[in-house]
Structure 1
Amino acid sequence: MRLQDQSLELYQRARALQVTHSSPDGLVTATVQQAAAMAQEEIVRMFAPLVPPEQMRAHLDGDLHSVLGHLDDRLREIG
């Protein structure tokens, strides 16, 4: 039950996450990309107690091949 409670709390924190970043040179595209990368790393950090970082990064990057590989590995572990 603790895992369910913890995952719901993490989900709510992730949905509420806001990141701001200011670029010294004022380039908007670079600033947005940097803020997005910072947000993704914060999500990875938040979920680290439940999801291995490389697996969470694969989800966030939309890397279906890696996601399915992790799932396959996990299913083989549990039998």
Structure 2
Amino acid sequence: MFLMYFLNYLLGIASVILAALVADKPFPVANSSVLYKGLATALSAVTGMVAFINPERIGERYQRAFRVLSVEITRFRGDKK
């Protein structure tokens, strides 16, 4: 369990750093197009892995949000004020 959380946070941090590097291009490189293409590829791979680390947890969050929303809609519709 701890390994999954660690992996999730590690990949999440890596995706944020790679996104910043690809978007900002903070340092000039002689063959920069190849470097930044590689960084963009790494970014897409890391971001994809983050989505597949704990899909059941993401699904559970969506289900909880749907239930809360359903209860609030029912409450709103039933309010006679």
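Using the calculated result 37 for relative contact order in percent (Cα under 8 Å, 6 or more apart), pick out the matching structure from 1, 2. Checking each candidate, the match is 2.
One of 1, 2 was used to compute mean projected area of the Cα convex hull in nm², and the answer was 8.6. Which one was it? Considering all the candidates, the number was obtained from 2. If FRET efficiency 1/(1 + (r/R0)^6) of positions 11 and 67 (r between Cβ atoms, R0 = 30 Å, to 0.05) is computed to be 0.95, which of 1, 2 is the source? Here the read-out was taken from 1.
Each of the structures 1, 2 was assessed by FRET efficiency 1/(1 + (r/R0)^6) of positions 27 and 59 (r between Cβ atoms, R0 = 30 Å, to 0.05); the largest value belongs to 1. For which of 1, 2 does helix-only ellipticity at 222 nm (-39500 (n - 2.57) for each DSSP H run of 4 or more, over all residues; to 500), calculated from the coordinates, equal -24500? Attributed to the structure labelled 1.
Bear in mind these aren't lab numbers, they're just calculated from the coordinates by the rules spelled out. Because the structure is predicted, anything quoted here is derived from the model rather than measured. Cβ atoms are built from the backbone, for glycine too; each structure is taken alone.
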